[in-house]
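Right after this note come the structures.
Just so you know, all these numbers are worked out from the coordinates, no wet-lab data involved. This structure is a prediction, so every number in the text was calculated from the model and none was measured. Cβ atoms are built from the backbone, for glycine too; each structure is taken alone.
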Structure I
Amino acid sequence: MGGENESTQRDALLAVAAALFCYLAADLAGLGLGLDGLVYANIAKLLAAGEGGFWSLPYYVDDRPAFAEQPPLGIWLLSGWLFVVEELVGNALWAEKAYSLTLAALSATVACHLYRALSGRRDYWLPIALLALMPAASYTLKNNFLENPLTLLTSIACLCAWRAPNSWRWTVLTALAVLLAVGIKGPVGLFPLSAPWLFGWLAAGQFRAGLKSSLGASALVAAGIAAVLLHPPAFSAAEAYWQSQIGPTLAGERMPDHGRAYLLGQLGLNLAIAGLATLILGGWRNATWKTHRQQAGAVLAVALCAALPLLLSPRQYRHYLLPSLPLFAIGFSLLTIPRLPRLPYRTLALVLAFAGCLRFAYNWQAVPENEPDIVGAQTLAGMDLGRTIAVCANTNRPEVLMAYLFRHHGIRSAVAPVPTPNVAVVCSVPPSPGHRAELDLHDSLKLWLPREVDKRARA
């Protein structure tokens, strides 16, 4: 056992990064994407094409109003990325995943800087390896959720907060990063405001200085939000966001697919995996966990501030945890000084990177087995069905099919509770006496054609 020099540590980090890429390569190459990621990409695509505006995000479903379920900053950043990518290479369906991977790399870089600031150590591979082992982290970064840019901003805020108790300049930077995080995902971006106080109190014994910094940053964020809301379009967008997302979510009126117990289970699973890895790597040794226990306690307290307020909502998904996971990984890393085996890490990194490239190439543009909506969208796009395809609201996952129709084929659709006679309809039952079943799709769905479209499709 050994290999503690800086070169070996760097090579170990490269091996961890290559292993993560190899693990994710198949998913990154395929066409499947989580529904939220598809929705954000479609809105960003329209925004990049000049539709709507920053405070009035456009929507790709014909009969729905502007999108108001998230703050605009995260989607606006994605639209800038898509605008640049599509100017260079055209309609790139891999653009969202490349965006998420870039954000993950930037977040990991910030996490490494925070880890070094807290510990003075350079074994950056350790927190990155622990983070990569957490299933919620890898699931989120490959699905284009808004938690990806949110995590980058909250990690930057925590890095600034480490120095904030002794500097008003860093307090201002902490507040700025938090303000941008709120612009991406709303109130869940506020938790780094606790970091200057917790870092100052638990890690440096500066209770008053840390509390003063946290209160100052909170005042700056409140002033910034108030200044933004003085702009009438911003106030209207914030009001629509509250009415469509925050209020109904807290009241339990928005599809509570998973509850608080689910999120606690997911948090426990991710922390159990990271904790077990910490013990295996050397955390069982009595002398090691005491070295940075104060810093570990501080960063773990901030991580809990990120995770536990989520339980206010009865509606939960595992990707909500992402902003807290790098902090948990750093906290666990501070509790151990790992024994790094003597391995050819540089060679291992090259082999894993090459294997990842092979997996990526083999799965390029592949359709995942659990994504029948992609096949359905491809089938519908290949038929002459007119300008609009209607989807009955009572179908299974109509929103997924509509999202794929626009992202992959540029076809707008509409929800049709009472479809007009001359529109092709995707539904599980006959939409009207004038429609006839033409094609089976998936999950008991069928394409129903009116007589006019039926004749044209058969011609």
Structure II
Amino acid sequence: MLAISALAFLVLYHYAGVSSFWLDELFSVGSIRNELSFSECMHIYKYEETNAPLYFIFAFFWYRLVPHTEQALLSLSIIFTLLAAIMTGLIGEKLSGIKIGILSFLFMLFSRTNLAHAAYEFRAYSLLILVASVNIYFYLSRFHNESWLNIILYGVSMSLLPYTHYVSVLLCFGLFLADCVLIARKHAGFKVIISYFIGALLFLPWFVLFMLPRLGGYAAFWASAPSIVSIFDISRWLTSSRSFFDLPFLAALTGTIYAISHTRNNKFLCSGLFASAFMILISFIYCRFINPKGSFFVNRYFFVVIPFVNLITALGTDYIYTKLKPVFKDKNFLIFTVILSAFCFINLLSIRHENASGHVQPYREVAELIYQNEQSFSGKSAVITTEPAIFLDGWEELYLTADHKREIPTIFKTIEAPLEQIKAGDYERIYLCYLHYDLGNSELTDWLKGNYYFGERVKGYRFHILERMK
């Protein structure tokens, strides 16, 4: 696993940064940039932002060790993702032998979902799947031996989940309910509940001091309310299935049925299945019926269940292989080898095009266009953008100034700068950028249209280069 992971790192690193960072990744850069101290960085996550802080603590120090390029920054997420694959393989081996361990590792390592949305994003999702896999490992250890050491380790690792992503609290509560059922049926000792007290006590200070005062801000969110189809979509997304290659989804479904039908021997599997289903179902009910405007039903928010999904997929694949062995006999091994190789190859082949797939904005390209135009222009220029402050700080540092190595025009944030201040500058050229947030109809747009030539969008981006009317 280590050897394959080392090779995978080289391939993933080679293709990292094919696309520009997207808005949230620029927030990551803006919140950890060099001019901020560690306490200032933590202030952002305590008082100004709704993200959990753990990944960004690692990112803060990583940013001060590596070059400020997409490849170097993303290597942190790549390492976390590969470690999560190795950890999931160890869980599979501990659960059901080396064959399940290898299959779990392969499904985790070559997951298109993990590659595109964890390894290739400078966000918390890679650390989330690593922490989740560590938590599952200690959960399984506690199943095998209810020692105080395993109970404490499981509780401590559980507390790290909400510090990485807040939605994972629902998974923790689902596991708590599953353990309550096991205790009631005499399949676990009452002392296992202490794990949840440890996890809750370690997270409680952050929740009370920093999350609770801001809960009212979650009344509205950008995600749309889910439908029944959304549950099916997220199931296929978690298993890294494709419209033309649904083996992982079918294997996961088989593994689920197998685990449920053998409940007596698979309490660990059924507890994990229950907790995963509980997390998705509660989220669905809340986002669909209770608060559709505040919906947080976003696929990547459920990354915490992916290590368990890949374990189930590995078990289902092995079960299908065993059942089909009498049918295909000697050809059975060859058929499954070809199918698994195709799964790994197709997903690995697609990573270049899946880099931050689905929400790429061309921040790097627009920054280069601004810089190239300024090299041949001697007049007064300004950049007007709709991006919020910390997002813009990340864009300015990583792309516009290229880590403060080049000069750029004056920057105005439309949500902060008064129109009079822009008028007073009497600029010859204005770069109008509204790549993520709409500019809308405002006094500013009316003034710009009356005083500048409103050129065509450059390369189809929501970006204009405006020349002052003579």
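For this structure, a couple of remarks:
- If distance in nm of label points 7 Å out along Cα→Cβ at positions 36 and 308 is computed and equals 2.3, the structure in I, II: I
- Each of I, II could give semi-axes √(5λ) of the Cα gyration tensor in Å, for residues 140-227 alone, but the derived value 29, 16, 11 comes from II.
- Structure responsible for 22.5, 80, with Rg and Dmax of the Cα atoms in Å, for residues 148-379 alone calculated and labels I, II on offer: II
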